[in-house]
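**Q** In what follows, structures are represented as C-alpha cells.
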Structure P
Amino acid sequence: MADRRESEAESLPAARAWVRRIALTRFRCYARAELEADSRPVVLTGPNGAGKTNLLEALSYLAPGRGLRGARLSAVDRRPAGSEVAAGPWAVAARIVSPAGEIAIGTGREPLPGEEAKERRALRIDGAPAKGQAVLAELLAVIWLTPQMDRLLQEGASGRRRFLDRLVFAFDPAHAARVSAYEHAWRQRQRLIEEQGAAADRSWLGALEDRLAESGVAIAAARQELVRRLHAAAAVPGPFPRPELRLDGVVESWLEDAPALAAEERLRAALAAARSPAGPPAPGPHRSDLKLVHGQKGVPAEEASTGEQKALLVALVLAHARLMAAERGAAPVLLLDEVVAHLDEERRSHLFEALVQLGAQAWMTGTDEALFLPLGCAAQFFRIKDAAISAGSDR
C-alpha cells in the first residue's frame, strides 16, 4: 500500500487554502514552537500530554470563534510548571496558502488595561488589524473533530448547533457575521427585558427584534440548505454508517411552507409576543437542533453505540469535505484529534483513502504511529514530546 501511496503523493490535488507554517508563543504547554508543512495530511504522534491537541487548538484559532475547546482566552496562556501565574498573553502566527497567494494571520489574547475581568482576541491579516473574526472564514475553512465531541449526539442541542454552524461557515463565510450579530442582539434584548421589564423602551425592543428576525431567518435558511445538501452527499457506499440529517426548529418549519420574508414577519411577531420574562420562550434559530439517524439501521444517532456515533460524525465530516471539494474546488483543513483510535482497519483505510483523494490537509493526532503508517509518503509525520516538535517518523 505504501508504494501506491508514493505514486499518489506525486499527483495530489492542490488545496485551495492550507497552512504552510504555524508558530505558537506562550500557548498552553508551548513556550515557543513552530512547524512548517505542505498540503498533504499531517500526522502528529507522541505520548499523552505531549502537546498534540494543544497544537490542533492553536490551528483552530485560524477560524472564527473560541477554538476547539471553547476556552476563555486567558485559560490558553502558558503557565510554567509550579506556577499559577501566566507567562504572558498567548499568540499564534500562521502563513496560509490560498489562490490569492500566501496570507499571514496573527491572533492572540489582547489584555485590556485596567479591565482584568475582560479580554479580547486580537487579529491581524498581513500585518493590518482586522475588523472582526468573521474575515477568517473568508480565508480558510477549518473543521474539527475531538474526543470531547464524541458525546455531541447525546448531549444538548447547543453543541450540535455550533458544530453545524462551523460546517456552514466553510460554504458561507458571511454566516459567521450573521450568527455573531444575532447573538449580540439577543443578549441586548434579554438584558433590556430583564432589567426594565414592562418599562422597556418598545421602540428599542422593536429595533432589536427587527435585527433578530432578519438575521435569524437567514441563519435558519443557511443551516437548512446545508443540511439538505449534506444529506445527499452522505449517501455514498463504504464502511462508515450513512448519516441521515434533518434540522428541527420552528423557524425552519416556517421556511418549508413560506418565503423568507413571511418567516421574518412571523418571527418578529413571535418575539414581540414573548417579551414578558414570565411568558413563553421566544422561538428562533437559537433553539434549533440538528438530528441524525443511522441510515442503515434506522435508529436515532443518540441511541446508537458509542463507536457508531463516532463513525457517524466521521462520515458527516467526510461528506462535508466531499461537498466542498465538489462545489468549491478543495476540501477544508481538517483537525482530527485521536480520530483513528477507535476505528477498525477497514474504516481507517477508508478514511486515509478519502483524505488523500480529496487533497485535504488533515491534521491527525495519535499515540500509536503504526496506525498511520499505511499513509506512507502521502502524509507528513511529526513527533511531539514534552512540547517539542520534530519532523519525521520513528520507523
Structure Q
Amino acid sequence: MKKLCIFTGGRADYGLLKPLLELFQKSIYVELQLLVSGMHLSPEFGLTIEEIIADGFKPTDTVEMLLSSDTPVAISKSIGLGIISYAESLKKLKPDLVLTFGDRYENFAFCTTAWTMRIPIAHIQGGEVTSGALDDQFRHCITKLARYHFTATETYRKRVIQLGELPENVYNFGALNVEALKKIDPIEKNTLEKFIGLSLDKNTILVTFHPTTLDKTPSSILFGNLLSVIEEDLKDCKIIFTKTVADTDGRIINKMIDAFVSNNGKRSVAFTSLGHLRYISTLHYIGAVVGNSSSGIIETASIPIATVDIGFREHGRIKPKNVLWCADNKEEIRKATVAALSEQFQSLVRSVINPYYKADTAKNIVRIIEKIEIENTTKKKFNDVDFEY
C-alpha cells in the first residue's frame, strides 16, 4: 500500500475533498493520511476541524500556521511558518504521495515543502484563471510543483499542458464539487430555516464576497458598494452572509457584515461557516447567489440557481449561462442583481447545463492515484508545446 497524504486548509476545499476521503478510506491500495491545517484550526474561521471529525474522519496530523492578521506581511509570515511546520509533519508522516486541491497560499506552502522533500504531488483543479486574486499565481506555482493533475474542463487541461506538464499526467475528470452535488440530499426546508433563522424563498439571497487581493481599490469600498445596493435597492430581500476566508482585508469585510446584520437583524444573518451540507441545501431554496466566490461559478449551475459574479476576482473562469457578471460599482451591481431575480432569467436558469460536470469524478481520480507507481521526483520533465506566437 502507498501512503497518501491529503491536505485540507479550510472549509472551501474540505467539502470538495470529502468524496475522495470516503473512497480512499475503503481503498485496499492506499493508506490514507489526512493533514488538517489553516483555517480549520481557527475559532475565528469556524473551527471547522470539528466538522471533519463529526463526518468520521480522524486527522493524522494538524498544523497551525495562520497568524491573527490578514496584512500582506502577516500572510507572507504564515506561508513561512507553514513551510517550517509542514516539513516537520511530512518528516513524521513519510507519505509516498501528497494530494491537494486548489489555489490558496496554505496549499502553496504545503506543496513547496513536499517538493523540497522530494514527495510527488497530485493537484486537483489546476489550469484555471482568476486574474483578480493572488490565488491565480499560487495555483500555477502548484501546477509546476505537481506531477499529476486533475482538471475540471478540457480548456483547463490544455492550459496545464501549455505550462509544460506531460499530457499523459493531466486528466480532465470534471469538478469534484459538481459531482458531489448530485449525491447530496438537501436538508428539509423547515429544518434548515430553523437553523438559519430566516424563511427561505426566491427573495432570499446568499452573499459570499472575498477580498479582491490584486485590486488597487480597497475591498472595503468594493464590498461597501454591494451593501449599499442591498440596503437601497433590495429592501424586500432577505440576506444570508457567509463570511470570507483568511485573505488580505478579509477581517474588514467580516466586520462590515457584522455591522450590517446588527442594523438589519430582521432580514439578514451571517455565518462564519454554514458547513458544506447546509450551504448546498440552502441553494435549493433561495433566489440567487451574489458575490465573487468560485462556488457561484462552478457549482450553482447544477442546483440550478442564478449567480451574480461581481468584479474581477474570478475573472477568467469559464462561466455557465446561469452566471451574470458585473463590474463592482453600484449601478452595475444593481442592474445585475435585479436581472438575476427577474422571472425571465430565473426561467433561463432552470435549463442551464453545467460545463464542469462529468460523471464519476472522484472514482476516476482514485483509480489513477491507486495505480501510480512512485518514481524519482527529482527528474520531472518539461513538455514543450509547439505553437506560433
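Throughout, read-outs are computed from the coordinates displayed, never taken from laboratory work. A quick note: this is a predicted structure, and the numbers were derived from the prediction, not measured. Cβ atoms are built from the backbone, for glycine too; each structure is taken alone.
**Q** Given that mean count of other Cβ atoms within 10 Å over residues 97-104, derived from a single structure, equals 25.5, which label among P, Q identifies that structure? Don't jump to the answer; show the numbers that get you there.
**A** Values: P: 12.6; Q: 25.5.
It traces back to Q.
**Q** By the measure mean count of other Cβ atoms within 10 Å over residues 161-168, tell me the structure among P, Q with the highest figure.
**A** On the way: P: 20.9; Q: 15.1.
Of structures P, Q, the maximum of mean count of other Cβ atoms within 10 Å over residues 161-168 occurs in P.
**Q** Can you rank P, Q by relative contact order in percent (Cα under 8 Å, 6 or more apart) and just name the one with the largest value? Walk me through the intermediate numbers first.
**A** Values: P: 26; Q: 17.
If we compare relative contact order in percent (Cα under 8 Å, 6 or more apart) over P, Q, the biggest value is for P.
**Q** Assuming 162 is volume of the Cα convex hull per residue in Å³ as calculated from a single structure, say which of P, Q it is. Mind dumping the intermediate values first?
**A** Values: P: 162; Q: 139.
The read-out comes from structure P.
**Q** For which of P, Q does Kirkwood radius over Cα pairs in Å, for residues 145-232 alone, calculated from the coordinates, equal 14.8? Each step should come with its number before you reach the end.
**A** On the way: P: 14.8; Q: 17.6.
Computing Kirkwood radius over Cα pairs in Å, for residues 145-232 alone on every structure in P, Q gives 14.8 only for P.
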